[in-house]
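Following this line, the structures themselves.
Nothing in this text is a laboratory measurement; each read-out follows from the coordinates by a stated rule. Given the structure is predicted, the values throughout are model-derived calculations rather than measurements. Cβ atoms are built from the backbone, for glycine too; each structure is taken alone.
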Structure I
Amino acid sequence: MSTPDDRPFREDLPLAADGCGDSCGCAHEGDDAVECGLDPALAALLAGQGLDPVQVEDIAHVALSEDLDGGVDVTSVATVPADAVATGDFTAREAGTVAGLQIAEAVLSVIATEEFTVERHVEDGDRVEAGQKLLSVTTTTRELLTGERSALNLLCRLSGIATATRAWADTLEGTGARVRDTRKTTAGLRALEKYAVRCGGGVNHRMSLSDAALVKDNHVVAAGGVAAAFTAVREAFPELPIEVEADTLEQVREVLDAGADLILLDNFTPARTAEAVELVAGRALLESSGRLTLGNARAYAETGVDFLAVGALTHSAPILDIGLDLREADL
């Protein structure tokens, strides 16, 4: 996750028409840090969800800037009076698990220049049914329509990940194994996508290349052996947890004797996985990877492994269909 010191600032991103306020999220010359321009209560909610409010605000600006491309929403400007106000309901079109409601809220709040109120009907991580209202937003109609797609793109994407993860978590329930994500995420959205995994009942693997080590087959080739690779990482970064990928039971023995914290069993069958569990006997955590489907997930989990690594949670999850419906004006 970026820090205030290394986070890039884009001066061309859309800001409120009346300029920056006291809590502006812009980076100003001489500032020691980048402050969050979101409503403090919303920022606190995001932080409580394990998200960086400034990063969420940055993503909102990028999404809106991409959609406006330096201009205006020509359709909404032409068809909607500037002073019109509307309430829009984010509504599930299908059943699933929701994630990213406050992120969608942040997107709309970034573009709103006048009245902006929300009514929250459900929380991230809740299972929802088709037709269920998730979030209601009241603001100027033009701004609501301008921010609609950017907000929905994120909300549908994250809810799709949460829904896919929930299916795996439900399948593993009662086994002691947990479904875990990978780094196969969308550039710039990793923190949000991994948050969605948590909303679906999964757990996160490392967030970056620097917070934990994962010795894979190419590292083994480069280092001259699996034990040699593990030892090299342990000596260079003694404070970090180290996971080592093993393709055979012999490699499992090698890295276990070397002191690995976690062993990734790559493309093992359930039967071979059970052998590895017996061999390790609790001396290291075990993670299954490859060959995994919802159909065989429980068979792997019941061998006694601790995690199932599923890259598809983030790289292949379909969106959850969610729409924004403007309420009809009272006559």
Structure II
Amino acid sequence: MKVSVIVPTYNERDNLEELFERISTALTDYDYEIIVVDDDSPDKTWEFAQRLAEKYPVKAIRRTKEKGLSSAVIRGFKEASGDVFVVMDADLQHPPEVIPRLLEAIENGADIAIASRYVRGGGVKNWYWYRKLISKGAIMIGRIALPKIRDVKDPVSGFFALKREAVENAQLNPIGFKILMEILIKGNYKKVTEIPFTFGLRHAGESKLGGKTILNYLKHVYRLMKWEGELDRLIKFMIVGLLGVLVNQGFLWFFVSKLGWDKILANIPATELAILNNFTWNDLWTFRDLKMRPLHLRLLSFHLAALTGAVVQWIIYAGLVLLGMHYLLANMVGIVVSFIVRFLVNRHVTWG
């Protein structure tokens, strides 16, 4: 198979020669090409890449109108002639020596092979605690918001290999921030394998992580949630929840005012009827395409989610009241957090 190594660049001139030499050594047994997609770097990375093409199988592309990592990788896909694509950064934090292991995973049946920092044997070098927190927080947000990738330990890795077919005809968004996450949501694949690697130290240049980068990531997750239909599910779940409030209140009024039941005890059947109402509508409407578990297990799990949400709501309410917050505001905060908890438990467990 022919391998196309796609390297998006911006001001990476000082890294190119070592990068190309190490790629060449790692891929001695492969037919390969290196596609450099440069966003018109001030240090003329593209020009130096063209010069190195005399020694290495390099194709350098200089973009003067487009910007961004995802669009650069997508451009690389279009220019590549290989059967397998490898995507990596030019800063040498992605060691080229790992590429043969990614290709081996592809040869063994994987459609996508990810160089992962967060599987056994993987890691990072000399990151400050806040950088680790940001990275793991981003992954947690992605895996919670996008159930399709919840089993992938490092869905934001910038170092991976995939079969050409995985991205052919995929509707990839060029303004997306994390291209792997985009591919995992929209790509054509069945099997994903993660290969451990140690994220190295930057050889030259400056890190591009900043507040804007974090904001762009959150926007990207939002767009993918919308594309996957997860935002629609959230809205439907909210509508059903509001209907449940009406059911709860209506039956509570009926039991107390019309049947004369005790106000405390009447709340129990009213709550159970509201839970059954919510389960029915969520099963028939919100999650109608995700009935992978038997009905009785879904119903049991839904009850457990409701109980979990109630406990979370009470803990937050009690804690905020003890801290001096007005009890009505504290209760509202508890309700909002409880709603999120119940949605996540039901999305990932009841209809997971």
Open item on the list: Using relative contact order in percent (Cα under 8 Å, 6 or more apart) for the comparison, can you identify which of I, II gives the largest number?
Closed with: I
TODO: Can you spot which of I, II the value 91, 44, 39 was calculated from, given it is Cα extents along the principal axes in Å?
DONE: II
TODO: Name the one structure among I, II that distance in nm of label points 7 Å out along Cα→Cβ at positions 253 and 277 of 2.2 was derived from.
DONE: I
Open item on the list: Going by mean count of other Cβ atoms within 10 Å over residues 77-84, which of structures I, II comes out largest?
Closed with: II
Task: Answer label among I, II for the case where helix-only ellipticity at 222 nm (-39500 (n - 2.57) for each DSSP H run of 4 or more, over all residues; to 500), calculated from the coordinates, equals -12000 - done: I
